[in-house]
Structure I
Amino acid sequence: MCNLRDIVIFIAGAEFFHTISHIVLPFFFTLPIDFGFVEFTASLNSWAILVNAAITVALLWWAKRLS
């Protein structure tokens, strides 16, 4: 069975993929993107990259402490 450490590492991997998707987003779409309820700007994308990277690092730190 999977233990908590395995689950945290899996979630960290998903969060890392989310971070990478925000990094490559401007190469495939022209920012800003208007979703109707929010406008996704280059500045907001930069913040999303930083926050997602911080969450990834925090999850990996937590997984290391669980071992």
Structure II
Amino acid sequence: MTAIDLIPIIRIVHRTIREARDAGNDYASQTRQAVLAVIEARPDIPAHEAFTFVQGVRNGDRIS
């Protein structure tokens, strides 16, 4: 999967975190919701990889 293919998933992560934060959820809950959103959008991604991906997006890591 290329970085271009990941753009929609990155957007899902940002949107989910923003909505969770605006709803008053703490960091862990925001992350959990984002992981679940990634898994919903891409059920082929295992949970541990979705978690690592979300953490990378949150940390501003370069996604390739």
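Laboratory data are not the source of any read-out in this text; all were calculated from the coordinates shown. Treat the numbers as computed from the prediction; the structure is a model and nothing was measured. Cβ atoms are built from the backbone, for glycine too; each structure is taken alone.
Comparing mean count of other Cβ atoms within 10 Å over residues 24-31 across I, II, which structure shows the greatest value?
Working: I: 10.1; II: 13.0.
Sorting by mean count of other Cβ atoms within 10 Å over residues 24-31 in descending order puts II first.
Starting from the value 52: which structure in I, II was relative contact order in percent (Cα under 8 Å, 6 or more apart) calculated from? Write down the numbers at each step before the final one.
Numbers: I: 52; II: 33.
The read-out comes from structure I.
For the read-out distance in nm of label points 7 Å out along Cα→Cβ at positions 40 and 56, a value of 1.7 was computed from one structure; give its label from I, II. Don't skip to the answer; put the middle values down first.
Values: I: 1.7; II: 2.3.
Structure I accounts for this read-out.
Once volume of the Cα convex hull per residue in Å³ is calculated for all of I, II, which comes out largest? Each step should come with its number before you reach the end.
Values: I: 95; II: 71.
Across I, II, volume of the Cα convex hull per residue in Å³ peaks for I.
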